[in-house]
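Bear in mind these aren't lab numbers, they're just calculated from the coordinates by the rules spelled out. None of these values were measured; they are calculated from a predicted model. Cβ atoms are built from the backbone, for glycine too; each structure is taken alone.
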Structure P
Amino acid sequence: MGYKKALEQYIAATNTHNFNNVKYVLHEKALYWFTDKTCTTMNEIQSYFENAWDRIKEEIYTANDVQWLTIDENSATCTYTYQYEGYYNGEFVSGSGRATNIFTKNDANEWKLIHEHLSNG
């Protein structure tokens, strides 16, 4: 699986709303910077995802305008505009923001997401 496929798999896993699927594409040392919180452990990342899925029902998350900034044999970095839509308290909501993802190969030579930085706007 290449780095582009890893991003596709990550987005698809996010849309399953099952953290076990997301965890499969994450590096064991994944670090997340969200607008309102930094998550440095897998438990913190899982809690953040599950809280978001609980708040926004039927959420669909997409990555648009993906730009690969750096690529070498062991790492790849991209930026994109993320968009989400779903239902908050029964009302349809949507929004977007900016994302930076860094993928790296693990010891098994598999591409995994090691860092994500999301911001509103």
Structure Q
Amino acid sequence: MKDHVAWVIELAVKDGRLDTFRALMEEMVEGTSAEPKTLAYEWYISEDASEVHIFEKYADSEAMILHVNGFLEKWASRFMECVDITRFVVYGDPSPAARAILDGWSARYLGPWGGFSRFAA
């Protein structure tokens, strides 16, 4: 748990963009599944399909940076055409380099305080 970086990002789906966003989600899930140090990449949608939450967990800051750089290169512009970020909460203790990237999305940080994780590292 010490090195893990995770987040929940809450998104509002823009009017008329759900089908495009669904196709993009499938592409992103497939692409991200090839990243060995991505521990969790889970998407959730509200009953009315207006809100999406994404839970992501990475083995460490380096894995998170690798993922985000790929996201920026391959998917970011299409992603932002489909949704507005309403909340972005990061869990763990990301490195200064990781924070420099995440700060661009007005991330809020919560550091480790206690508990345990059954995720494999």
Structure R
Amino acid sequence: MAIQTATELRHKSCQPCEGGVPELSADEARRQLAELDGWELSDDGKRIRRKFKMKDFMAAIELFNDIARTAEDEGHHPDLHLKDYRKATVELTTHAVGGLTENDFILAAKIDALPARLKE
């Protein structure tokens, strides 16, 4: 995968994936992550995640709802975690290939563009 800016990724759409698509290497994922704000690669190189500290519980739920709508539109669904009522974590992987694909970075860029009421 060629490295793309966040803007380029946001203008793309996730492609249906039923497997058979090669997963990105950890090095490819690291290079692409440099174009995204706040995302990190899991130790095994199979997921990317971003943590948000939201203003309050309802701000976290609003973010999750916005992410859910975006994910549904893209047909690519993240794992969402809420801890301590306002600490939101989003994890992306392409389950059908057991690792990362371009779809994960497209959705990450779209999530970054969503409004979020973060704790100041």
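Distance in nm of label points 7 Å out along Cα→Cβ at positions 10 and 34 computed as 3.4: which structure among P, Q, R?
Working: P: 1.6; Q: 3.4; R: 2.2.
Source structure: Q.
Work out the source of 3, 13, 24, 28, 21, 9, 2, 0 here, i.e. which of P, Q, R gives that when P(r) over Cα pairs in 5 Å bins from 0, in percent, for residues 26-97 alone is computed. The partial results should precede the final answer.
On the way: P: 3, 13, 17, 21, 23, 14, 6, 2, 1, 0; Q: 3, 13, 24, 28, 21, 9, 2, 0; R: 3, 15, 23, 24, 20, 11, 3, 0.
Here the read-out was taken from Q.
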